[in-house]
Structure I
Amino acid sequence: MPPLKHAVLSASSSHRWLNCTPSAMLEKSFENKGSEAAAEGTAAHELCEHKLKKALKKRSKRPVSDYNTDEMEECSDAYVDFVMEQYEQAKQKCKDPVVLIEQRLDFSAYVPDGFGTGDCLIVADDTLHIVDFKYGLGVLVEAEHNPQMMLYALGALAIYQDLYDIEFVAMTIFQPRRENVSTWTISVSELLDWAENELKPKAELAAKGEGEYCSGDWCTFCRAKATCRKRAEDKLKMARFDFEEPPLLTDEEVAEVLTQLPDLTRWATEVQEYALEQATKHGKHWTGFKIVRSASRRKYTDEEKVAQTAIKAGYEDIYRSTLIPITEMEKLMGKKNFAEILGDLVYKPQGKLTLAPETDKRPAVEDVFEDFKEDE
C-alpha cells in the first residue's frame, strides 16, 4: 500500500494552525525537510507498533533500524506495558473492547480534508482511550486540551460511536524519555461542542489561508518561522525598552523580558541558521556580512599510527584513561542492570538555581538564600 499523503491541516500541526490560521497555507511554499530526530521518532514508533502487535498475538515482522538502541528498546517496552495495562482495565468494564494500532482517523467533518493516524486506540463502552507515543526529548507534551489528541478523538468517534456507548474520551501522552505520562479526560458532549464552535470555524479559515497571523510557542516546528514577518515584529518589540530613558528597567519590564527571552533567543538562532543556509547553499549575499570559517582544533589523522610513532620515539606516557559518561554507561548496561550494578555508586547533585515561569512543573525552592550559599 502506498504511503498516505500528508494532510495540510494535520492533527500533528493543529496547535499551530488553530492559533495562527494562515500558517498552514504559508508553509506550503517551504520545503518540508526531514531531520534526524524525526527519523529516530519514526523508528521508535515502528518498534512500538511491532511490539504491541506481538503482545496482542498478532503477526508482525520486527523492523530494522540504524536508530535502535537499548534506550529505544526500554521505551517501547514501557509503552507496550502501559497500553496492555489500560486494555486489561477496559476489559473489566466492557466485554468486547478492541485495541487498534496505527489507525487512520478521518475528522474531515470538522476540518477540510482532515485526517491523521492514531498510535493506539482502546475502544470500549463508556470510555474511548487514545494513547499517543512521543519519543522526543526537546518539548514536554501535555494531554490537557491537546488539539492533536482531540482531533484523533473526533476521528475515532466517527467510526465507533454507534458501536459502543462512549460517553468520555481519555487521552494519554506517553513520553518516556521525559518520564512524562500525561492523561486528560473530556466528555463526548464537551468535545463535540469544542469541535463545532471553535475547531470548525478556525479550520475553515486555515484551509483558505485566512485569519490573523499570531506568533507563540506553536511556531517551534513551523517551516516559515525564520522569515515570518509577524514573528519578527513580535520579537523586535523588545527594542521598545529604552535602556537610557530611564536608565534602569522597571521590575515589570524585567519580568516581561524574562518571559520573552527563551523564544527570542530561539528565534534569533533560527534566523541566523536560515541566513547561513541561504548563503552557503544558494549563494545569497547578505549586506554587511561575509562567510568565514570558525576556529577549529587540531586532530590526529591516524591515532593508532600516532601512538606507534610516539612510542617508537621513546614517549610511553601518552594514554589517559577515563570512564564513559553515566548516560552512555546506562545505555550500555540497560537501566535495570545499571541500577543493580552501579546504583549505589551514582548520585545526583542539586541543580543550579535558575528562574523559571510559574507554570513550570518543578517545585519552587523555598530556602533560596541557603541554597545560594551552598552553591558559592
Structure II
Amino acid sequence: MRLGKPSDACTEAPASPSPYPQPEPNGIEIMQKILVTGGAGFIGGNFIRLLLLEHQDYQVLNLDRLTYAGNPETLADLADDPRYAFVQGDIGDAELVRALLREHQPDAVVNFAAESHVDRSIDGPAAFIETNVMGTFNLLDKAREHWKGLAPSAAGGFRFLHVSTDEVYGSLGPEGRFREDTPYAPNSPYSASKASSDHLVRAWFHTYGLPVLTTNCSNNYGSYQFPEKLIPLMTLNALAGKPLPIYGNGENVRDWLYVRDHCRAILRVLEQGEPGEVYNIGGDSEKTNLEVVDTLCAVLDELVPDSPYRPHAQLKTFVSDRPGHDQRYAIDASKIQGQLGWHPEEDFESGLRKTIQWYLDHAGWCERVMDGSYRGERLGALEGEDA
C-alpha cells in the first residue's frame, strides 16, 4: 500500500483487525510507517535505504527540504517502491508537519533533519538555529499533538527518535571517552544548536511524557556523503590533483563510524531502546585527521594506480586551524553494545576502502550533486584568515 492513499488517512478505529502486528508495550516489534525527516541527506538517505532494501515490514515517508546537501538522487532507485513516499518541505512548517502526521499516521518519527557542517555554522549560524532548534521544537510539538490523539495501543508503541552528535560534549583531552552522562559543553554554533535540540527532546519526555529516544554519534563516513566533509572532499580533490587542506597540524582526533553501522544502530534503538534514554554510537576508530588523509591517500594509490597524482600524499597542504576547533572526540558505546547488542561491522580501514570505491564508481553522482553552491572551497575561515 502506498503511503498517502486516502485509506491511510483515516484516524478512526478500523472495522476489522489491522493486518499489521501491533507494537509491544515496551518497544516496537514490527513498525508499519516511519516519518523520516532529512531523508534525502547523507545519514537519513542511508537509513531509508537500509529500511527498504533490507527489511520488508517498513513503510517510509521522507520529509526533506532539499537544501544543498539533500539530494533526491540518493534515493532515486527507490522512487517507485510502493512502500516509499517523498514530500519536499521544511520541518519548521507547523501546518505541513501536522497534516503529514494526521494523514499518514506514522508509528514513529526519526529526525535526521539538520544543518550539520561546522564550517558553515561559523559562516552563517542563523540557519543552524532555525533548523536545528526551532525545527526540532516544531517536530516535537506536532509529534506530541499526534501522540496524544492515538489510541492507547498505538500510543504505547509510538517513538520519536532524535539523531544528534558527539560534538555536543565539547572537546576531550588525550584520555577518556564521551559517555551518555558527560556534561554538555558545545564549542561551535553547530554543536550549540544540536545541544539545544537535545535538551528540547529531553524536556518533552520529562514534561509531557512523549516517548523519545536520542542518539549521539561520532563522525560518519560512507556512500552518498556530500563532498564538503573530510573524506569525500579529500577523495575528490586527490583524484583531481587539487590540494588536500588539513587544518592546523592535523592532530585533531575523531572517532570514525561507517554510516551503515550507524543506521543499523539507529534501527536497533528504535526497535528496542527505552523511552527517555540516550545512546552513544561510535565506531571505536580514533584517528587524527592526518592519519585519515594518509590512509585515504594510500588506498587511492592502490585503487587508482594510473593516477598522474600518485603518490596522492604529495597533495597534502596544511592551512590555518578552524576557529574553536575541538581537539579530540571519542565515544564510549558500551551502553548500546551491552543493552541492545549492537556492534559495528566495519573497522576504519575496511569502511574507508568501501567508501572510496563507492566514490570511484559514482563519479556521475558527485558531479550532479555539486551544483554550483559548493565547489570544495574553504568554509569557516574568519575574515582575514587564509583560505
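Where a number appears in this text, it was derived from the coordinates with a stated rule and is not lab data. No experiment lies behind these values; they were computed from the predicted model shown. Cβ atoms are built from the backbone, for glycine too; each structure is taken alone.
Before moving on, here are some points about what is shown:
- Parent structure of the calculated result 4.1, given that distance in nm of label points 7 Å out along Cα→Cβ at positions 266 and 298 is the read-out and I, II the choices: I
- Comparison of I, II - label where distance in nm of label points 7 Å out along Cα→Cβ at positions 34 and 202 is highest: I
- Of the structures I, II, the one that -11000 was derived from, the read-out being helix-only ellipticity at 222 nm (-39500 (n - 2.57) for each DSSP H run of 4 or more, over all residues; to 500): II
- Parent structure of the calculated result 4.3, given that distance in nm of label points 7 Å out along Cα→Cβ at positions 98 and 218 is the read-out and I, II the choices: II
- Structures I, II, by mean count of other Cβ atoms within 10 Å over residues 194-201: label with the highest value: II
- Per percent of Cα pairs over 39 Å apart, the highest-valued of structures I, II: I
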